[in-house]
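These are the structures in question, set out in turn.
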Structure 1
C-alpha cells in the first residue's frame, strides 16, 4: 500500500491481501476470464521480436482477473488505484481489501498543480566545451494558490526526467521548450513522487486547459456537428503540431447563451469516451503497415465531471478502458487513468501522437433505470463487458498473446464489447416482465421516454456494428456471457480471425471509421459531446510530426481537397453489401409494381413494348439471364448508384444528395447511347430511341429510390436484373437487339 485515506493510514507501507467481494455477478465475471496460460509458438516468436507478454504467468493454471493484471509486465511495476467502494476487512490478523470493480492503472503516488516557469541551467565544465551552458531535467515551478486563484504559491525545483530514445529512434516525450507549450498556459497537473534526494520526480503530465469543461469553441446544430466530426476535426493536423483544441457540439439549436449551454455539464455527470490516436510522421516517421493508410488506435472510456481539489472548478476526469494488444511499450490491456495512458512520460501518447477524445453526454445511456425495484444500468453493463474483453486480452484467452488479424484488433474487440452490452440489456428487458409492465403502464414518464431513446440508439448501434445483418460467431459467444443466456459459459473461440468475420463487421475494422461513425450516431440521437484534440503536445521534438488517422487508402487524396476517392468507393461498396431484410423485399415488390404500372402503358402506347416471347432453348435463356446479372445489373448499379450516390449511412445534407442523384441519373441515361456508339453496336438504334431512354430514366429513378430506402446493392441489382430480363425475353427486347445486330453486320 502506497497511499490510503486518512481513516486507514496504518495500511501505508504494508502488504495487504486484495480480493473480490463475494457476490454472484462477480463470481460469474471471474469464471469467464479465468484461464490456464500456455504460450503458443506464435507468442514465443512475438516475445523474441520485442513485444511484452506475461511470461511470468506462462504455465500457470487458473489465472484470474487480478493475477493477469499484476503479472502483465516482466516486473512488479503496475501501480493501481482502488475506488471508494473498497471494503477494508480488519477482522483477521492481516488486513484484507475487498473490491467490486477492476483496479485502475495509475502513475505516481502524489500529484500537484503547477506552472512550469523555466528549466534550471548548469555549467558543464567538460574538456571539450568548458563554457557551454546545458539544460538538464530540473525545472523551476510555482504552485497554484487557491486563495488568489493564481500561480503565486510556493516555488520549487522538480525533476522531469528526459526519456531515452526507444526502438523508434526518438524519445516518447521531450523536455525541450515544455515551459513554452500552449497547453501549459493554464498550468500542468504533475504526477509522481520524491526521489532519494527529496526532489519531486514527475512520471506523468496533464494540461489543465485540455480537461476544463469550458470549451474553446462551440458548434450548434446536427449538420455542422457532423461536418466537424468527419472533416474539420482532423484538418491541418500536421500544421497544428504542438497545439490543442476543445470543442462543444450541441445537436439542437437553442436560444441559450453559451454559458447556459455549458452549464449542462454538472458535477457527477458521466460521459462515454471515444478515443482515437493517429500516426507519427516526419524525418523519424513510424513504419506504415498498410500503404497510404494510417490506422491509429481506438478505445472506449468513461469520463466524469469532478470538482478539482486545487481550483475548485469543474473538470473532466477520464478513465480509458484499453483493449490493447501486446506491444513493446508495456501498455497493459486494462482501465487507465488519463495520466497513466496519455500523460505518462515513458509510454503515453500526449507528446508523440495526435489524439481525439470525444466525450458523449447522453442521459439514456449514462443514467441508471429503476423499474419498481428492478435496476438497469447500461453504463455498468457496458463497462462489465469491457472488463471481460480487457482481461481476456491480457492473457490472450490462455495463449499468452492477443494478436492482430483481419478480424481481430483493438477496435473490433472494443466494438464487440459494445455489441455484447446492447444484447445483454435487450435480454434483460425481454426476460424481466416487471420492466415491460412498468413501461406499458407509464408510457409518458420521463424514465420511459429516456428508455425508448436507449432502445432506438441500440438499434442504430447494432446496424453499425453488424452492417451486413450477419453477427459473427465469436460476437454471439461474447454476447451470451453475463447476458442471461449462460452466465460464465462459452464454448466458442474468443476471436474469429477469418476475413469473412472481418467483412461482416467491416465498419469496425478501421479505428477512424468506428470513431466517426459512433460519434455521428450519438449526435443524430441528440447527444451533446465535447471533443478534446491534441497534436503532439508538451515538449518539442523537431524530427516527428502528427499524422491524422485515415480509413483504408485514405492518404490518397484529390489535390487541394480532403477527398479520398479510393477509400470512399471502398466504404460505399462494403456498405452496400447488406443482406436484404423483409422490409427490403417488400420495397422490391412495391417498386417493381410501380415501375410496371408506369412503364408498360407508356411502352405500349408508342409500340416499343409488345408481347414477343423469345423462342430460344432453356440453356440459351439461362445463359442470357446469368449474363444480364453481371452486365448490366451489377456493373451499372455499382457504378451509377453505389459509387456515385452517398450511402444512406453517410452523413450528408439533402442538397448534396440531390445533386449527386441528378448527376447519377443523367449519366445513367447518357451511358446507353454512348455505349451503343462505342462498344455495343447492337444497341443502335434501340438505345437512341426516346421511349427506351424514358424507360431507362424511370428505371434509374426507381433504383435510386430503392437504394435510398435500403442502402443495399442486392436490392437495386435485383430490380434492374428483373426489368432487363423480362424486357429481353417477354417483351421483344432480344428480338430488337438481334435485328440491330444483323443490320450492323450487313452494313459491314
Structure 2
C-alpha cells in the first residue's frame, strides 16, 4: 500500500473504502452466509454439563425456600420473594457450574484454541494488521506511552512492519486535542523514520466509540484484512499480537478472537483489589465461559482481533427506536457486534489462556460507578436487541447476562426489602389461624429457621466457591503462587479482598439500583472520560455522593432491630457496608494504603513481582512525559510554529454544518477579546474546538497578539 511520506506530520494512509451497511434487527430471519467452523468437539455436551446442573440446583433451592416460607398460605409478598429468589439463585448457580468448568480448564492449561501456542516459535505473518486506538479526552501522554511500548515490543518480534497503528481521536476538548497532536508527533519522532503510526480526529463524534471504529472501516478497512481494537489503557505484547494475527490469518471462518486482559498498574487499594480479583478469579471465570461458549463467544470491546470483512458486513449498528435512554445509538456495542458477527456465520472465540493482554482498573468506587452508569444504560438497551432475528441462543444469553449484571442489583435490593416486610408483617400483624372459617384445628404459621439457615449457607457457598476454586488453581500454578506472594499471603489476600468486597457490595448494589431507576426515568448517562491513576476524592464530595447510602443502612438497621436483634445480626453485612459507605470509599481510594499492602506482599499479582517488559516500558514512558495540566491550546499553537503547521495539515478537508453555530460564536468572541487568554477563557469547549478546526478561526487566531 502506498502512503504519504512519514516525514509529513499529517500523513495518513491512502483511503481504501469498505462498505459497512447498517444491519436490520427485525424482520424475517435471513439464512446464514456460511457454516461456523472450529467449534470445540461435542460443545453441546459441554453446555449440558454446565446448564443442567445449574437448573437442578435452582429447582432444589426453590423447593427448600418454599418450605422455609411455608406459613400456611400464599401472600403477595411471599410470591414476590420466591420469584426474586429463583431468578437470583439461578444466576448464582450458573456462575458456579461455569466456574467449575473453568477451574478444570485452568488445571489442564486450557483456554487456547485456533493453534495458538505459547512455547511454539512465532508464526510468520503474510498480511497486514491494523491496530486501532480510539481515544476520547484521555491524557495523551498515557495513550502514547502505551502505544510506544506496544511498537517496541512488536519490533522485538521482527514483524513490526506487518502492523499499522491508527490513533482514532474523538476528543472534544480542544486543549487535549492539540496535546494529542503534539504527543503524536513526538511519538513518531521517537519511533524514527518508517514508523507506521497515524492520527485522525473526528470533528463530530457520531455514535461514540462504535461510530469511531465504523468511520475507520469505511475509510481504510479495505486495505486491512484484520484489525485489533485497543482501549486507552490497553497494552499488549508483540508476541500476543503476532499470535493473534496469525490465528486470524490461518482460520478464515473466524470473525473475532477475544483475549482476557489482565488488570495491572493499580496503586489505590480499590484498584489493587480489582487487579487481584481479576488476576486470580478472572481466569477461572473466563476459562469457564470460553469452555462452553465455543464458537459463540463474546466480545468485550477491546484487546480483540477482528476480521475486517466480518465486521464490515455484519456489525453496522442501527439506531434503536424511541428516545434516550433506550433509543438512539447503541452504547454497549461490543456484545451486539459479537452477536451480529456470529449471526452472519462467523465464529467468535475467546482465548483466555493467551498471556500478554493488559488493561487498568478505575482507581476508586466512584470512578467505577461513573463507568458503570454508562454501561448500565447501554446494557439495558440490549432489551431491544434480544428479539433480533437470527441470533444464536448463546448470543442471546450474552445479551441477557449483560442486562442481568445490572438488573440483579435492584433485584437484590427488592429481595432484602421484601424479606424485611415479611418479617415486620409476622412481627406486628396477628396471623389468621382460621383462614378457611370455623375449624376444629387452627392453621399454624410455620417458618423453619434451621432450613432457612441451610438455604443461606448453601447460597453463600455457591457464591464464594469460585474464589475458593481460583485459590486451589493458584496452588497448582507455581508461577501464579510465587507471583501472589506464596500460598499463605495469597490466602490472606483472598480473605482481605473478600471482606472488603463484601462490605462494598451493598454500596454498589444501591448505586446500581439508583442508576437503573434513573435510566428508567429517562435520564441519559452521557459520555465522560475515565480517570486512570488517582483514586483520591475530597471528603466532602464522597459525603455528598454516599450520604444516601449511609441513611439507607441506618434505616435498614432500625427496621431489622424492630423485628428482632437476630434479624439485625442476619442483616449486619448489608447494614455495615451501607452505614460505613463514606469511610469505605475514602479508604479504598487511598493510594498510600494500596502501596502499603504491596510492601507487605498482600493483594500482589505476578505482574508486580516480575513486570512484563511492555508494562515496564509503558509506565516508564508515561512518567517521563509527565501528567501535569494540559496546556491551553490556542497559546500553545501560537508559540510553536511547527505544531501550528502540523495542526493545519492534520485538519479534515471539509467542515460539518453542525459545527457552524459554535464556530460563529467562537469567532465573535475572538473578535471581542484583546488577548488569546481572554478569548480562551470566554469560549466553551465546543466553540474553541470549532475555531481551531477551521481556516477562518486559525486565520483570526494568527492575527492576535
Structure 3
C-alpha cells in the first residue's frame, strides 16, 4: 500500500465529516430505550455516549460483556476507594499485572509473562509508535478510568501489542450536568497532592471541563525530591443527536531532582544489615541499611514536558451508519542526565557507576478515519467497522554513555556527572533522528449467529516506513539506513450467552513486534524482520445473586516467535530463531457480601519461559523465565461500612511472587506481601481518609532496573491524610 503524504492538515479528513453533516437528517427516533436486537447485551445510549473515549477492546461499539477477551477496568471511584495515587499503583491493582519505573521508561508494566516491550500504552485510545517511551507515572486524579486489555491487540493498534494494551482515559467534558471535585492530600516523606476538577454545561449543546493536578514529595530515599503538574481541558459540542465534536488539550510535566534507580547487590561481608531478599549463587545481598541511600550523582535529573492536542468528530449518517474522525498532535521533551547503574568493586570496596545523558525530542501527528455500521445481515444483528489510520513520528535522540566517579557504600559524597566530552563518555557519543510513518487499513466485524451467539473478527494491514540518520560525534561519521515493513494482523473470537448475565468467550489473536524499538533500533537489528506472536484465550464472565457477585475467569496461551538469539554454531552471529511463551489462568471476583461489606479479590498463575534463546557467548537460556515476571500474584480488598455512621474501613493485601532480574535466572527476588489499611469518614462536608501503606513495614523489592544486580526497594510504611469533596 503506498504511503500517504508525510504531512496533512488536521482538518482534511474532518472536512468529509463536516460536509456530510449538511446532508438531510435521518428520521428522528422516539426516545432512548433499550432495543431487542439479538444482542448478547443491549443498553440504552446516553445522549453524549458517542463523544466518550473509544473503548480499548473494540471499534464496533460492543458492550463489555460482548468482548471475546479479558478487559479489566478501574474507574475513578475504584481508584479513589483503593487510594491509588499514580499509574504504577493503578496497574499493580489489575490482576496479573506488575508495574514499575525503569530508568528510561517510568510507569511501564509486564503482564501474561511478557515484559514492558510487549505492552502498549494508549492515551484516550491513541497509541504512539514505541509507546513505552511516552509512558510516565501520571497522577491518577486525571483519569476517568483505566482500561487494560489482555493479550494481542495488533488488530486495533498495530505493531508491538502482544501481551496487552493499557488505555488511560482522561476526564472529558460531559453534557449531563454540572459537577466538580477537589482533592487535598498530605503524607509521609513530605508528600502533598492537589486536584481540581470542574465540568460545566454552557448550554444544551456545549460543555467544558478542566482538570488540574499537582503533587510533590521528598521521596523515601535521600535526595529524590520530585514534583509533577498536569492540566487537561476539554470541550464538547453536540448540537443534535447526529453530530458531536470533542477537542481536548493535555499538558504533563514532571521533575526529579536526582531520581532513584534502586539498591545494588553487595558482598555479604560489607553489608551493615544484610538481607535475604535476593537469592543468588554469588553470595551477594541487598543491604537493608541502603533502603534510604541514593547512589545517583548529585546533579542528576529526570524530567519530562509533553502536550497532546486531540480532536474527535462523530457524525451519524443514518440510523445504521456512523462516521468518526480522530486527529491528534503530540509533542514531548524528555531528559535523563544520571548515573543509572552501579556495581560493587571488590578491589576498591566502592561502587563503580555509569554516566548517561539521554535527551528525547518527539513530535507525532496521528489521524484515524473510520466508518461503523450497526444493522442487520440475513435477519441477524450485524456490526461492521473499517477505516484508515496514519501516523508520522519525528524523534531526536541525544545519547552519551560513559563512567561517573565511584561512590562509597554510605553514599557520603555522591559526586557529579562528568561534562560532555570524549574522555568521560567513551562508550558512545551519538546523536540520531528517526522518522517513522505508519499507514494502516483496518476492519472489524461482529455477527449474531443466533440471539445468544456472537462471532467477532478483525483484520489490520500496515505499511511502516522507517528512516534513520546517525551522527557519531567521536569519529565525525554520518550515516543512515531505512527499512519498510508490511505486517498483517488478525483475530477471531466468539461470545456465547450461556444464561442471562453469563457469557463464555474464546479468541485467537495474532500480533507483530519489532525486534527492538523502532525509535532506537540500530543498523544491525534493522536487518531483521518483525517477530510474530499469537494467543489463544478462553474465559467466562458471570453475575450472580442479583448482581451481588461478579466473577471473571480466563485461561490463555501466548507465544512469540522470531525473537533474536545467537546461532548455536557461531555464537557471535545473531539469528531470528528464538521463541518465548507463557500460559496461565486469571481469576477475579467482586462480591457485595452483605449490605455493608464488599470484597474484591483476584489471583493470577502463569508459567513463562524462553523456549529457545542463546545470548552473547552462546549461553543457553532456554527454559528460563524472563526478567520482571512473577508467576504468582494475588490481591484481596475489603471495605466495611458501619451502620448509622458515615464511617468505613478498608484493608488491602497484595501478594507478588518471586521474579528474576536477569534472563540467566541467576538473581531471584523473593516473593512479598504488602498490606494497606484506611479509615474513611464520608460526611456532609466531604470525605476524609486516613491511609496507612505498607502497614507491616515490609522490606521488599518490586522491580529491577537495567542491571541484574540492582533492585528497586519498595517504600517503607507511610501515612497519608486526604480530603475530597464532590460538587453537583
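Just so you know, all these numbers are worked out from the coordinates, no wet-lab data involved. None of these values were measured; they are calculated from a predicted model.
Among candidates 1, 2, 3, the computation of helix-only ellipticity at 222 nm (-39500 (n - 2.57) for each DSSP H run of 4 or more, over all residues; to 500) that gave -11000 used structure 1.
Matching task: 31, 30, 14 is the computed value of Cα extents along the principal axes in Å, for residues 160-207 alone. Pick the structure from 1, 2, 3. Attributed to the structure labelled 1.
Assuming 26.7, 80 is Rg and Dmax of the Cα atoms in Å, for residues 240-559 alone as calculated from a single structure, say which of 1, 2, 3 it is. For Rg and Dmax of the Cα atoms in Å, for residues 240-559 alone, the value 26.7, 80 is produced by structure 3. So volume of the Cα convex hull per residue in Å³, computed for just one structure, reads 233; which one of 1, 2, 3 is that? Considering all the candidates, the number was obtained from 1.
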